[in-house]
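Listed after this line are the structures, all set down as structure tokens.
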Structure 1
Amino acid sequence: MTLDELARQAHFSAQGLLDCALDAVRDRVSKKGKLSLDKIEAEQHAVHGLAWLATYVEAIKEMAGYAERISEEGRFGETEQLLTRIGLGEYLTQMFTAIPMN
């Protein structure tokens, strides 16, 4: 599997995690099927974490697209591959261990 294919697979998996997280948080912040401001306030940490997770998934999507584009153009050299590996590795590690929220 090439790095650009691996990046696409990482995005697919990360999107699946985000979909599950979105369902879980939606359940925690809804009342009778509608968002509740009181519940959102009470679940602020979960909502914030969901926002960060969504940001990471979008970043992985863009990295995968970047890797695919420049690979097709024959410009996916060592430096570009290392940057992609570092970016993917960092975001995936944080997603599956702990997302730092300041």
Structure 2
Amino acid sequence: GARATNITIDVVCKTMLDANEPDILRRMTNVNNMLLDAYSQKCLDAGYMSMINQLRQTSWNASASEGGRQWTYQTCVEFGFFQSSNDPQQPFGSNFPAS
């Protein structure tokens, strides 16, 4: 069945706005830990190539078939959600330019 269905937008917002936790990084860590726990993971592999390799998996049994491939395609092609690092106001350097 679907995992992490109890982690709603309200739950994430409540966690991110928790005045009892003054450190914003700790709040983000708390959200990350909720997701890791829900998916029985010990750590988050946020490496670019790890993501690409996962999305290249086309088997119905692959974790990307749970919606990752479809969501990535839709957000890029239909919604245009992906940004580049051409904007000088973003914090990630120029590692992923649009051109």
Structure 3
Amino acid sequence: EFELSTLESLLEYAYSGKLQIEERNIQDLMIGANFLYIETVMLECAQFMRRRIRVENVLSLLIFCKSIAYKEIDQFLLRFIDKNVIPISFTSEFHELSIDLLVR
């Protein structure tokens, strides 16, 4: 499910090729684009996401991408986690992870 404003943004993108991606709307845009099979929006959102990955948010991004079955960014996120596993292990997100995700 996604907001009406998300659908409006995706329609605007379809007509103009312009898309306003922000941290506050990226997940809704990806959910909507995934639902509507708009791969170009997914790729733009993934690029936006890559530029904003931090120790504090990488796990929530990975969980989100897995929830919408978006595998194109998984390897990038997993490499980031591998390189930063020690500081990530001290985050509150790490302690809330499921065993299933930890094993991967």
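Here, each number is a calculation from the coordinates, and none is a lab measurement. Everything numeric here is computed off the predicted structure, so don't read it as measured data. Cβ atoms are built from the backbone, for glycine too; each structure is taken alone.
Couple of notes before you dig in:
- For the set 1, 2, 3, ranking by distance in nm of label points 7 Å out along Cα→Cβ at positions 40 and 72 places 1 highest.
- Computing helix-only ellipticity at 222 nm (-39500 (n - 2.57) for each DSSP H run of 4 or more, over all residues; to 500) across structures 1, 2, 3 gives -12500 for structure 2.
- With Cα extents along the principal axes in Å derived as 45, 23, 21, matching label from 1, 2, 3: 3
- Each of structures 1, 2, 3 was scored by distance in nm of label points 7 Å out along Cα→Cβ at positions 8 and 32; the highest score is held by 1.
- Among candidates 1, 2, 3, the computation of relative contact order in percent (Cα under 8 Å, 6 or more apart) that gave 13 used structure 2.
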